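Computed from the coordinates by the stated procedures, all read-outs in this text should not be read as laboratory data. The structure displayed is predicted, hence computed values, not measured ones. Cβ atoms are built from the backbone, for glycine too; each structure is taken alone.
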Structure 1
Amino acid sequence: MTEFFDALETRDPAEREAAQMAALAAQVAHAQGSSLAYAELLAGIAAPAITSRAALAALPLTRKSSLAAAQAARRALRVGGFAAGVPRRLFQSPGPLYEPEPDADGADPWRMARALHAAGIRAGQLAHVSFSYHLTPAGAMMEAGLRALGALSFPGGVGNTELQLQAVLDLRPEAYAGTPGFLRILLDKAAQGGHALPHLQRALVSGEACPPALVAWFAERGVRATQCYATADLGLIAYETPARDGLVVDEGVIVEIVRPGSGDPLPHGEVGEVVVTTLSPGYPLIRFATGDLSAVLPGRSACGRTNQRLRGWLGRADQSAKVRGMFVHAGQVADLVKRHPEVLKARLVVSGALAQDDLVLQVEITQTLQHPFVESLMQTARDLTKLRVEVEVLPPGSLPNDGKLIEDRR
């Protein structure tokens with residue numbers, strides 16, 4: 001049994017970084033030349049100069065809201081002019097937002113084979129797939145990855161628990177790909193019927209949280225469940241390995257962690273929004289802001305893979321609250337920090353009873369503040385939010401490392 005999917009997984013990190021930065025410049029040029037949306041969004045950008053993470057960080061973010069607006073404005077272009085070439089198929093996510101299956105990205109356009117391999121699934125094995133096969137691409141994503149591995153699949157889809165359990169009993173799949181919740185339902189139903197499933201030994205789960213207690217519950221029933229982090233827009237972003245020490249970033253993407261509400265990269269270890277640039281040619285998303293929170297873990301995985309690791313899904317970055325009839329957003333707090341470089345970290349805390357909201361800006365600062373500076377912070381907060389805000393000065397390290405810029409305590 002081969003431990004690694006390919007040699008890319010164990011490259012020297014410096015070699016990987018050099019290769020990805022060279023590919024990044026080519027990807028930016030490709031996006032400008034083959035995507036109407038990026039031709040406009042990146043107009044005036046010299047693609048050959050985008051060969052570092054600092055240069056990448058200077059490019060604008062692409063958000064789901066940008067995709068949705070472009071798709072609404074350019075119906076004739078199917079996906080708003082962001083795709084390069086003609087897609088094989090189109091899928092729909094809530095919004096609605098439409099995602100292409102890129103024809104240019106080969107037999108495994110979402111690159112799921114790598115995660116399936118790390119989960120222990122191999123050629124010739126059968127995987128029961130319980131992701132949806134209609135509207136959303138989740139089922140198709142797993143199907144393509146399994147085919148690339150040379151594995152078989154049973155397209156169970158969602159629902160019809162009794163029929164799906166019967167298929168598991170009849171076909172005896174070695175693996176499962178789907179949500180952890182439905183896997184638990186299947187195992188519970190089998191136990192209630194007095195059925196053992198000794199053949200089902202590995203699972204790749206995604207789409208919802210799978211805490212350690214549930215991983216242990218699966219293990220007690222003979223199933224080694226590993227997780228992956230993927231989206232319909234980007235495909236695979238990161239995946240768990242047998243080491244269970246975070247999620248290893250996929251070889252086909254470049255991941256940044258940025259301050260929520262901004263595009264500014266954060267130091268490793270800080271919780272922020274996951275921003276992904278894909279190197280796939282068919283759907284060349286550049287600095288796509290996922291809206292998810294995570295952080296980069298230090299060092300390398302014990303499994304031997306050398307790419308950076310993420311802590312996993314830590315919540316949502318698109319934070320907001322309604323205060324005294326006005327919405328405040330994470331981007332306003334990020335803007336305040338940018339305007340006042342003395343501020344290391346800031347958080348807007350909303351408290352109080354109904355219709356009596358209190359708004360306090362908690363800040364960590366790099367030096368002893370004078371009263372005029374506090375007044376300046378209060379004025380900036382008022383300018384940005386149109387609300388009166390009190391300022392609470394804290395020593396460095398006081399605010400939790402959880403990515404929150406707005407905390408609603410009401």
Structure 2
Amino acid sequence: MAGAAKPKQRRPKIAADEYFDRRETRAPAARRRAQIAALQALIAHAKKASPYYREILKSVRPASITSLEALAKLPVTRKSELGARQKAKPPLGGLEAARPSEIANYFQSPGPLYEAYARPTAKMKDPWRFARAMWAAGFRPGDLVHNTFSYHLTPAGRLTEGSAQAIGCPVFPAGVGNTELQLEAIAQLKPKFYCGTPSFLKILLEKGREANRGPSSLKKALVGGEALPPSLRAELKALGVDALQSYGTAELGLVAYETSAMEGMILDEDVIVEIVRPGTGDPLPPGEVGEVVVTVLGNPAYPMIRFATGDLSAIMPGTSPCGRTNTRIRGWLGRADQTTKIKGMFVTPGQVAEVVKRHPEIARARLEVGSANNLDTMVLKVEARGERPDLAKAVAETFQSVCKLRGEVEIVEPGSLPNDGKVIADLRSYQ
């Protein structure tokens with residue numbers, strides 16, 4: 001009936017201690033003002049204390065970075081470049097911005113890559129910031145946490161332990177492996193919470209059930225380090241554990257986390273996340289899948305300003321039903337590094353982006369690589385604005401100039417290319 005009132009959407013019931021702090025529910029405009037102020041302070045500190053940032057930001061005035069648009073003009077630092085940079089200038093490639101006496105830990109991640117974290121202080125009790133994700137998963141002061149992230153070389157075990165202790169949770173540092181001993185410890189200590197990968201949690205729960213000593217005390221989990229597909233989440237639920245996931249990296253600490261609403265992942269309060277076109281630093285509009293670029297406002301010892309993770313995700317519209325007001329992302333959607341060898345030559349997402357940049361008519365492009373009679377084939381599919389009869393020919397010439405390879409160009413309907421973040425799709429069969 002015309003003019004009838006729409007039924008009000010019911011919001012989930014919010015517990016009195018649902019939020020880790022007041023910052024989670026502040027007005028977006030207030031959050032942005034605070035983040036820009038922290039960003040300006042970070043840039044000033046990095047320019048003063050880090051040889052790397054002193055060089056790449058030498059022409060940048062911190063006070064001039066007053067918006068996300070201004071941030072997007074700063075250089076991107078790529079994770080894929082860190083290894084070579086660290087070898088040339090150990091230990092951290094000149095990115096470090098603290099004296100050794102101020103560092104709590106150095107870590108080694110696969111690559112190898114090295115990271116550093118400052119000592120916790122009264123002002124910064126949780127430099128890794130996973131406490132926010134743990135709180136959203138139900139961790140509370142006094143609850144014992146069974147932590148199965150690795151404590152050897154890599155940072156995950158130490159980072160999550162420090163965050164749990166920042167809440168007031170004692171931690172059993174189980175690490176990886178030794179399933180039988182871990183089951184024995186769980187039976188004796190009866191922890192309520194689990195930290196670690198979802199696959200190892202499943203192993204613990206299933207082996208415990210088989211041995212008729214299932215770890216029944218475990219009720220909630222914060223998992224990470226690998227994907228948590230709906231099927232695995234359902235299996236864990238059937239085994240008695242509610243699992244939420246976090247997204248972070250060794251260099252950045254926490255980036256985003258799930259809440260009980262389970263509608264995307266909410267950004268940590270101390271990061272600024274941009275989604276950019278893979279191979280570039282150019283931001284994409286909300287909803288478009290692209291590379292995750294992160295600026296961390298809370299680790300002055302090892303500054304990360306526009307750090308390109310190599311991961312894919314997308315910004316979600318609106319805010320979470322749980323009441324937190326920060327931006328949401330769709331979670332981890334794959335890898336952005338799509339460098340592909342074609343006819344003996346490497347083609348990178350950055351090269352495809354350069355082709356697009358030279359033709360303003362192109363809205364989106366995707367290079368599809370296939371094979372015919374054991375020979376590589378290439379088709380650059382292009383969504384174009386307006387009509388230009390010679391566009392395909394012009395783009396093909398640009399592609400050959402940039403990539404040093406000949407390829408076919410196909411103009412396709414706007415909106416017809418998949419929104420999956422892939423700039424290069426390798427469709428060849430290697431079986």
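Odds and ends about this structure:
- Highest-scoring entry among 1, 2, by distance in nm of label points 7 Å out along Cα→Cβ at positions 97 and 185, is 2.
- Label whose coordinates, when log10 I(q)/I(0) by the Debye sum over Cα atoms at q = 0.12, 0.13, 0.15, 0.21 Å⁻¹, for residues 321-400 alone is calculated, return -0.50, -0.56, -0.68, -1.03 (choices 1, 2): 2
- Structures 1, 2, by FRET efficiency 1/(1 + (r/R0)^6) of positions 17 and 281 (r between Cβ atoms, R0 = 41 Å, to 0.05): label with the highest value: 1
- When distance in nm of label points 7 Å out along Cα→Cβ at positions 177 and 313 is calculated for each of structures 1, 2, structure 2 comes out greatest.
- Cα extents along the principal axes in Å derived as 73, 60, 55 - corresponding label from 1, 2: 2
- Of the structures 1, 2, the one that 13.9 was derived from, the read-out being mean count of other Cβ atoms within 10 Å over residues 105-112: 2
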